[in-house]
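Asker: In structure tokens below, several structures.
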Structure I
Amino acid sequence: MKTKDNSLYQGLTLSLLLLLVTSCSPSPSPGNQSKFNVLFIAVDDLNDWTGFLNGHPQAVTPNMDRLARQGMVFERAYCAAPVCNPSRVALMTGYRPSTSGIYGNNDFMREADLLKDALTIPQWFSKHGYHTMARGKIFHHANGKWADTISWNDWQKNEGRSMTIHPALTDSTLVNGMPYNTRHQRALDWGPMQIDVNETSDFKTAKWAAHILQEKHDKPFFLACGIFRPHLPWYVPHKYFDSLAKSNIEVPAINEADLEDLSPFGKQISEGLNVDGDYQRIKGYGLQEAAVQGYLVSIRYADDCVGEVLSALEKSAYKDKTIVVLWGDHGWHLGEKLHYRKFVLWEESTRVPLIIYVPGLTNGERCSQPVNLIDLYPTLLDLCGLPENTNNEGRSIVPLLKNAEATWDFPSITTMGPNRHAVRTKQWRYIQYDDGSEELYDHHKDSLEWINLANKTEYKTTINELSRWLPSVNTLPVSGGLDIKGQFRGEQDREKL
């Protein structure tokens, strides 16, 4: 009788334990994963006009800000190149533009001798047991060979309305009211579209990523989601323009004499003195406020897309096992240094938003050390416990994720062509062009880079110290063009909108 009672008791106890374990199990189950997943979110042409970077007082980015409160914000993150294609190639391969020869948007990655068989971040992850997936703009284009579809186990074609053509655009007049003569001028346009946000390609990409996060995965995954806005043209659903009145827009501080202390080449790349350049055209037609509005509302649209993905992660079984990286490929000028767009080595064009969230490690910290997007490759391998790729030219920033105040003696290097580089430390921005001309800015005193100190003898020691970080290798461009400024103009004309 006693033995029978003990057996009954043991059976009931085992049943209760099984019931407890079952009730506590998440659904769906993330399988037997032991490694972190990676959610990789790229936002095209996004500068520091976000809430978490305080780049503009009217920026509305609640979703990115929410991620910033959970991750670490790198306040001084910079791109490897202020151009879409070379920036993304450097990030995804771990090679500097000056090493690979990928300097512009005409340089196809796989035509570079160094990169023909180079393993990109997703290829390295796939090699070590991850399932990799992508949709949207991660490499230079969302679709076609420039998307480097071979990098992914599961690559999805971009679909939906890209909002690159507006019904109000004519053969001679932009939607914003300016006349235009070239494809380059046509690209710098903005205006509301009568379109439902759910029909747009970026939102469809975000929805796709959200769906993937709700599925069951038996292997650790690397999920990449590329958002195209705020890339030009700034056509977004009308509700976003309705949310921000043009009459109340704040424009960046502009110094009309900003180019006086620059070399002829510095003045040339600004195009601020060119009557047909972006700055003089927008100023001449009184559209400075309207341009800022177009950029801001495009950022708000992009933030809503990001929010779809982040909300799905928070509701998923993977929320405590997924690293999130949100990055922009380069910055953007809206009149600073009499310049619009990118393609230059100044602060607004090279600084990027970067948030890294690591469950159990980050909690809303901010890091002021200079880092570069090329550092993401080794950093993700480090965080996920994967073998090092010794070809990487970046360095892991995990020490900074563990301690934002850790000693970090490495500046960030940005390249715009052979022998055209910028060196950025906490205090200084040093620029050297291939004609030997230089610029030096003290960010402790001159955050807007209005005063070029390069020609002052008292700063020669500083310049000598900074110049030792300039790349010693300057491979010729893959496209064969040696006139990088001319090449950039061609890229702007030919770049797919």
Structure II
Amino acid sequence: MKHVAVVGGGISGLTAAYRLRTLLGDAVAITVFEATPDLGGKLRTAEVGGVPYDVGAEAFLARRPEVTALVAEVGLGEHLVHPTKARAKIHAGGTVTGLPPGTVMGVPASADAVAGVLSEDGRLAVEKERSLGPVELTAADLALGPLLRARFGDELVDRLVDPLLGGVYAGGADGLGLRATMPGLAKAVAEGAGSLTDAAASLLPKTPGTAPVFGTLTGGLTTLLDRLLTLSKATVRTAATVRALTRTANGWRLDVGAAAPAHAPEDTPVDVDAVVLAVPAPAARKLLADVAPAAAQAFGEVELASMAVIALALPPGTELPDASGILIGAGEQDAEGVPYASKAFTFSANKWAHYGAAGPVLVRGSVGRFREPGALNGDDEALVHAVRDDLARLTGVTAEPLDTLVTRWGGGLPQYGAGHLERVTRIETAVDELPGLAVAGATLHGVGLPACVATADAAAKRIAASFTV
């Protein structure tokens, strides 16, 4: 019987374990090694105010098919839900306004689409973008921020694009790459769009509002993790850190360190036929340092951002703004000139109907931007205080929470800078030269759940193919 080690127990690792089982059946033993005490990675469903509540990723992009298809495949389709009609808002230019439709991650399909967020000068700058002609792409990825500032002006980037990107990457446009973060936009340009405005217009659905943008699962996204684990029939070892990875004559050896005495069996090497690495960039760099130094170097070049989710369970009946949430641009201040610590609020009680009206009113605040830890430097009590203060100044909501929970994600979000795609090519080229080894996860082709699932499927298929050749 072949034995596959999956290193990393997040959505990528557990999807890879499940897919290996569907491809190879019972002819393979699968062991998942997770360094922390719990599986889940960036998915975590916790009890807040007596209600299961996602305090990591809270939804997935439904316009990509991978997660929706996986949910149906594993029999969880009846738990799939989409947001209500509540619209998001944004605090930009000192005021709160509706998040404009008609944009692709803030890049507008017309000047009128963003008129409510920008000043008249900002709107005119967007209007002129079409007259600048096509964008000239280069072999290397273009830095997104400088490109957008040159084409649209600073106002669009600062007020709209950065807050949207901050919600995905905890980083702004100036530190990200065009192809790495907006591949659809780059593709439209490459295929002949006359401007970025035209490129954005070509990507918008012909009939807006007919297909849901996001989805989640009632009971929390860890429902999917639990089902994947069950169906994978994998052996799980938590609190088990894979400290080293080496090639052997017949496969791979993992040196595993556990919270146990040195003589415990858990501390002995584990020999396997194949390995899927589904771990963050720092761990991948360390494990590949000897066996794939080019890949290790590329992983080591990936920068990471930290953030925290502060969950609040407010008393039943607490009135929230008529919105699904509010994004907050970097440097935004209230009317008194006091800056906000938070970068976003999600009014989950409004956004998701399954939370109902009878229970606590659930809200989550997000804190932390790339290279700007800000309030993250404080303790949990200080974080809760800062987020509650922001909520009161933004919305007037001052209700005392019934329950709070702070969840910190240190180094949780890889930054997709202008050189990111080249780094990923170096990683995958080096790994392709090593039979029985595959990589997956948010460092590669997208930080969202669908992209992670796609890398996990590809990794499992690579391993399965190596066994059947």
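Read the figures in this text as sums done on the coordinates, not as results from a lab. Everything numeric here is computed off the predicted structure, so don't read it as measured data. Cβ atoms are built from the backbone, for glycine too; each structure is taken alone.
Asker: Work out distance in nm of label points 7 Å out along Cα→Cβ at positions 129 and 337 for each of structures I, II, then name the structure with the largest result. List each step's numbers first, then the result.
Answerer: Numbers: I: 4.6; II: 3.3.
The maximum falls on structure I.
Asker: Out of I, II, which structure matches 3.2 when distance in nm of label points 7 Å out along Cα→Cβ at positions 225 and 449 is calculated?
Answerer: Working: I: 3.2; II: 1.2.
This value belongs to structure I.
Asker: Separate question: Given that P(r) over Cα pairs in 20 Å bins from 0, in percent, derived from a single structure, equals 23, 55, 21, 1, which label among I, II identifies that structure? Could the numbers behind the result be given before it?
Answerer: Values: I: 23, 56, 16, 4, 1, 0; II: 23, 55, 21, 1.
Derived from the structure labelled II.
Asker: Have a look at I, II and say which one yields 1.00 for FRET efficiency 1/(1 + (r/R0)^6) of positions 57 and 249 (r between Cβ atoms, R0 = 25 Å, to 0.05), as calculated. Present the calculation step by step, with values, prior to reporting the outcome.
Answerer: On the way: I: 1.00; II: 0.05.
For FRET efficiency 1/(1 + (r/R0)^6) of positions 57 and 249 (r between Cβ atoms, R0 = 25 Å, to 0.05), the value 1.00 is produced by structure I.
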